[in-house]
1. Among the shown structures 1, 2, 3, from which was the value -15000 of helix-only ellipticity at 222 nm (-39500 (n - 2.57) for each DSSP H run of 4 or more, over all residues; to 500) calculated?
2. A value of 63, 44, 35 was derived for Cα extents along the principal axes in Å; which structure in 1, 2, 3 was it taken from?
3. Given a value of 21 for relative contact order in percent (Cα under 8 Å, 6 or more apart), calculated from one of 1, 2, 3, which structure does it belong to?
Structure 1
Amino acid sequence: MLESTRSLPDRVGSVAAIGGAAVRRPRKRRPDATPWLLLLPVGISLGAVSVFPILNGVWLSLRNTSLVTQEDDFVGLLNYRLLMGDALFWNAWRHTIIFTVVSTALETLIGLGMALLLYEYFVGRSIVRAAMLVPWAMPTVVTSKMFGWLFDGQHGVVNWMLRSIGLIRDNINWYGSVDHALGTIIVADVWKTAPFMALLLLAGLQTIPNSLIEALRIDGGTAWQAFWYVRLPMLASTLLIAGMFRALDAFRVFDLVYVLTGGGPADSTETLSTLSYKTLFSTLQFGYGSTLSTAMFITEALMAAGFVVFIARQVRLAR
């Protein structure tokens, strides 16, 4: 009588006879919402400082908002059509791509050489590793002023050294020349950021088993063969990831250019960041300036997607 009063789900869920033995079925656990509640403040904070500015920038890029003319109308894609025919935009876009590609390539090669050197044991290695990070730890503004003095067209140390060894006869106006300004900025950026690449690649080298190198040396392999056939293939994923981080950071270069040249001379060092800054805060054209920033964001997203494709392919090949 008591058994008949129990509901069918209770009878089925509590005990089931399987092969004559009573087996208790576990009840389904309800999802615990506590982790999501704990992550909610972080999500709101990230949305407020990251997602909202992006969405607001995209919305402003569809308007002709200007604090000078006091206009604020919805114009749709008109700003983007104007952007496609803007020579200043394409000039800044080309300089930004050149700066990103050249600086990332040089920093990767130099950083790889530094990482291979610092991986080997020698007396004072720990001191050299610590000193290597000094350029990267220096504020970019300090680096900019330092290189401004080094490459000064009248009294710079670089001109003095080049004259002393006979490479040049007259001083070169490094930052005042259209032919040399962008290259000089790339040199300053490489000096500052190559240690960062070396640090990432050194961490990748330390994950490679020493047994592989020892086995190759036992078989008579040279140091070059150890690098080309063992270290470089196993370091490929780390190289791509480090290159992606550095390229995305280089694409946003602003302070180095702004302090050294301000985008000059004759817009020969203008980048997307400096052009967007001038449009937004000098001419106060928030609509068109937001269009420049959105175009910059789209280009950077495409770059990141390309790196992700190569990294995923490399991971599949490694398996």
Structure 2
Amino acid sequence: MQLGLIGLGKMGANMAERLRRDGHEVVGFDRSPQAPRDVDSLEGLVAALTTTPRVVWVMVPSGEPTRATVAALGELLSPGDIIIDGGNSEYVDDKAHAAALAPKGIRYLDCGVSGGVWGITEGYALMVGGDADAVAVAQPIFDSLKPPTGGFVHAGPVGSGHFVKMIHNGIEYGIMQAYGEGYELMKAVDWVTNPDEVMASWQNGTVIRSWLLDLLVRALDADPGLSQIRGYAQDSGEGRWTIEAAIENAVPMPVITAALFARFASRQTDSPTMKVVAALRNQFGGHPVGTEGSDASVPIA
């Protein structure tokens, strides 16, 4: 197939390369002149697509960059053409995009993509939402991007693809947090002599083996004890959206919620919450303040 691809960052450029290796023609555009782009504007990209219906994959940051790109494409494409949002957009945006494009006859698919920088060789897990006829048109693209076995699902109508990818990332938060907590506990005692080797041993034969564990062992091989990395973790939005959806649907999610809050805690160099706890314990119990090993903070001048 012929495909327009907007956004040639780490994932977008790799996806374009994987598609080309499988025989597809990819017309790439990125705002950066340093990117490996084929055209220098959205107008140039649309003009370069000669087959119908035209299919354009958007792979830019979620939020306003995606919204602006989809809106611009809505003015350039024709009835029957297809826009695929493969970024990490919130599912509510997908519904708004589809509603805005429908009067123009432009079809819209949302595609949650998992695989990161490894997807170019391992394949990408794809979770697609939208009309079945539009999915069928784009199926050769999905088939080339996904792993040889599995890795693709038509999750439902517009919005469902990003909704299930959002949940996928929430689960990812919980798994990562559990590995981290287990590793910390092993390091906290003096009778586990090599926590790094323990983690590596779990890669085979255990019920907790996973690709995330493989990546953790890879990181430990490169940096034993993780001495070169700071315990600071950002979140890209999906964890928050997962919890918001859980609240809206009265679904308990204690593990994913705790994992998200742990990421918030990782960004604090001195917790105001724990200062309050320390101050209160001192007030009602007379606990020592300002000494190493005490449960109260050192006063700040």
Structure 3
Amino acid sequence: MSETYDVVIIGGGPAGLTAAQYTSRSRLKTLILDKSKNAGALAYTSKIENYPGLQKPISGKELLDIFRTQATDFGAEYIEAQVIGASLTGQIKEIFTMDNSYLAKTVIIATGAMGRKAGIKGEAELLGRGVSYCAICDAAFYRGKTVCVLGNSEEAVKEAGLLTRFAAKVYLITPQSKVTAGGYEDVLEIPNLTLLLGHQPIEIKGDDAVKEIVLKKKDTDEETGLPIDGVFVYLHGSKPIVDFLNQEVKLGDEGCLLANEVMETSIDGVFCAGDVTCVEVRQVVIAAGHGCMAGLSAEKYINNRMKRKQDWGKS
């Protein structure tokens, strides 16, 4: 803890690594704290083909490796460490990991939204190989195939509707006896969507990819296997990872970090980017854009070039 960084970035996904490119290229002493190179939504994605500039599909891990190499080539320091706490309200911020603590003039929070734990047998093992938490991200990979959506929320119903534009067959599966998300009756009438009420998902099966989902009918306990190519899980949502912040930073209703248009949070010198923010669409290109803006804002803050101060006291 002998040195103070200009910028400490918590999170090594596309948002955090893009922010690191911009801050380190601006000659700011930058540290990236990332819990794992192989964790996070992008690392689990088997194929990316819609990121600008790509001439052929690559895996999410490959794209993430490119982001990381660019950041470190510009001079950013990268450490694999799990952040367990932070003290952010002072002029100098302190970030705590299991083994060390780090001081910084500014902090960029880019921890993503993979906060839910896998709750179905096979879900974690097949994540990125047929199990997904984002239909808008992965729907195009299932053209002409059979998929299912697990859940009963507004998000689940909307994502099922989106998937019907690509997949040949979509099952919307819920343990409840009716769909509770009102106002989406038109989605339930789409010809290639089948609603399975009162079915509890028990296990997702497959070797290299999803092949089947096992369902238990709640009124009879009868178990059946449904052949499937993809499973989209919306049983508990994807929670922004903010537990380590100890409620120091202002959050939205969904537990996401509130930010203004230049990615400032409610605390001076603390910025955020990517899926941890209250963003409606979760895509790599949006996360990277957030990271760019957060990095530029951190540089302006450090060099006293901010022209205005955000007033978080007003509604």
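1. Clearly, the read-out refers to 2.
2. Label of the source structure: 3.
3. Answer for the origin of the read-out: 3.
Every number in this text was worked out from the coordinates using simple rules, so none of it is lab data. Please read these numbers as outputs of a predicted model, since none were measured by experiment.
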